[in-house]
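Structures are listed in the sections that come next.
Please treat every number below as a calculation from the coordinates, not as lab data. Values in this document were obtained by computation on a predicted structure and should not be read as measured data. Cβ atoms are built from the backbone, for glycine too; each structure is taken alone.
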Structure I
Amino acid sequence: MIKRSFFTLTHPRLNYDLVEPDPKEPESIPIPSNLILLLNEPIDSTKEALIKKGDTVKKGEKLRLYTESREYTISPVAGTIGAIDIYSDDFGNTSTYLVIKNDQSQTTGTDSITYDLKDDIASADEYLRTLPGAPPLKILASNDIKINTIVITCADTDLLSTTNQYIALKFLDQIKEGAQLLKRMTRVAKLCVTVPENMNIQGGFDTIQVFKTSMEYPSNLPAMVLKDHLNMVLPAGKTPEDLGVCFMTAEAVISLVKAYKTKSAGFEKILTIIGKQGTSYRVKATIGTPLRKIFNAFSIHVNEQDRIVIGGPMKGFATYTPHHPVQPDMDTVIIQDRDIIPELSDNPCVNCGKCIRICPANIPVNILVRYLEADQYDEAADKYDLESCIECGLCAYVCTARIPIYQYIRLGKHELFKLRADA
């Protein structure tokens, strides 16, 4: 496995965006007539489904495919299931999507189903996984994973986004309240919070340890927070949870606080939209809202071959449909005009060395990418530290030959996982 020093002395030259001192309220997007919910479980035609097309659902109703299903989603509205079909992600993994036809007559004033929530993590995991911010309740509730530190992230992990900074500015008291709720629910001894060093937060975080993170990318990525603030080096092929550390967004924390106060789920997601001219919009939309509805609200016309990027410019992935729904973990969406999309190439590496010099994990990227291009995934991991990559995307950003290195690495890790699972 890894045979090199994990971190090099070279620092990237990209800076995070800082939220404005007195940010405006997000633009609210009306609830559409059809909402699309993604469910992380494939359809099995041999089983009898619990839900089917034409079924009526209540606001806040928990929807599962089968009796033994452990995955679920929550309906944000009262209405009818209009469709159930297969969804494929950017790696070809299949899951399920549901179309909920919103009953417009019940949209206003309809109370959500209430839950019997208790101050323990198992109770929260039973009902609240799909809250805005996607709280990692499944991880915290797992008997196989021992978490001893929770890091609340008020710093955004990718460029251009200010979603979590905005939430930290506007809802500081709720974040503090949420930290105490997490302590009671999880019995985790150590809670920390990340805050950008240039961000002016009044009032502090009381007994919670505060990490002032650098404005230089990629200092807010979990691997960097572990190294710079917790004195931990993330081993190759491991996750922060393997080290007992769980990261949770500020939005997830305040969503939990609201859910426990109302005994019901929330559905309004805050996200940053970056238009074709680079204009930034902060919006509030119901989970399941097709992105097309948000684009229409700001008169953003999506042409054929325009690119829609879910996530920031460094770590985001492209979707080629404006019907992709708002998800609980979606903080940023970027629309790139087809005429200015950076061109990628199949040119060979020119050994300029830029990727090596900028890599925070000191990986020999120029050699690694050759093995990935040749589908030699085991060799890429064993000899050239594929699993040590922290997926910051800096190598692809500086690549002279315009090789999509970041995409090769993500695919390589995915294929390596499949190979090992098959073995």
Structure II
Amino acid sequence: MASAPHNYLQQFDLKYGCNPHQKPASIHSMKGYDLPFSVLNGQPGYINLLDALNAWQLVQELDEALGLPAATSFKHVSPAGAAVSVPLDDTLLEVYDCKKNQELSPLATAYIRARGADPLSSFGDFIALSRKVDLSTAEVVRKMVSDGIIAPGFDNDALILLKEKKGGKYLILAADPEFKIPELEFREVAGVGFSQLRNTIKINENTLLTKVVTKNNDFSAEARRDLVLASITLKYTQSNSVAYALDGQIIGIGAGQQSRVDCTKLAGRKVETWFMRQHPKVLNLPFHEQVRNVERINARILCIEGGMTEPELRTWQSQFSRPVEALSPTEKGEWLAKLEGISLSSDAFFPFRDNIDQASKRGVDYVVQPGGSNRDKEVIAATDEYGMVMAFTGIRLFHH
């Protein structure tokens, strides 16, 4: 093993780095600091810990800003979903495969929202929770395909239950909520060392919503919450990124795209899929009893997307007790026309109005972005055309 930089102390070895051929690999702490977590179960991997440490910062900041239990579902160093605890209505309970008589704690509700928004992306996620894990939350997590979890603590019965996952190998990390992250962070790429001040910007209503630039200036209380949620989520999302939020949860996120409008489109398609999963035709697909939950999720999304090949269509139809058809363009259009009240945040300015045009197709009524583009006037005019409310924050949230 090569020696670590002088400001790091090796703590333990990892099986490998990002890929199996990247050996050796290990975890280090900075001199003068302990690690900000302890391992309660399982063997952490390199990507596991990148996800865990970013995800833990996200939920800790959400809880601090909004005063609600927070959860995120992380994959490949970006959130697939994030949410705070807002009660679920009967439709979403069904969409998220929860029993209507199931008792859900506030923390469990937050994770169900975070996981349920984009279940394809969340498959095999790393979970972060802002508060001590109770049995209700552990019972939800137990059923999910997940690589691990990080939280500030675990009730004893919850910990026992989670230790049974993956044949006893489920990764469980206890975060230290009192750990003070060093303000200066370091990175090394191709033999070149980098350092920078950690992104310590505080995101809340005051930092986001003071400078309204549109004719409409009415942010609802729900939109204020959702814009804080979306912006904090972007702070820990690989850039370029945008996020759509509704009812205390991210419902579409576009991460790591070179073009900002591609982020807006990508996240927008996720919003459409999330909303179409609530269509009665999708909810009432006549599955054979033996079809498992994961296959049901995939089948519902195929019902929404359509465009199946002949072999794909035969496989899809075999899961049902009677012939069914995918949603038609007319059915999709009529249902999507009901979508409204969505909040949208961007981690950098919108350079063209096309982002606003795309957002308008997904029910967006509220927008925050840094501002500062040469075409700000054009973007504001487009936002006014749609009657949206938009604030300029002056805060860029790139994350790499």
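Here is how the numbers come out for the structure above:
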quantity	calculated
Value -10500, calculated as helix-only ellipticity at 222 nm (-39500 (n - 2.57) for each DSSP H run of 4 or more, over all residues; to 500), assigned to which of I, II	II
Given 1.00 for FRET efficiency 1/(1 + (r/R0)^6) of positions 149 and 189 (r between Cβ atoms, R0 = 30 Å, to 0.05), calculated: source structure among I, II	I
Top of I, II by distance in nm of label points 7 Å out along Cα→Cβ at positions 117 and 389, largest first	I
Test item: Rg and Dmax of the Cα atoms in Å calculated as 21.6, 63, pick one of I, II	I
Entry that produces 14 once relative contact order in percent (Cα under 8 Å, 6 or more apart) is calculated, selected from I, II	II
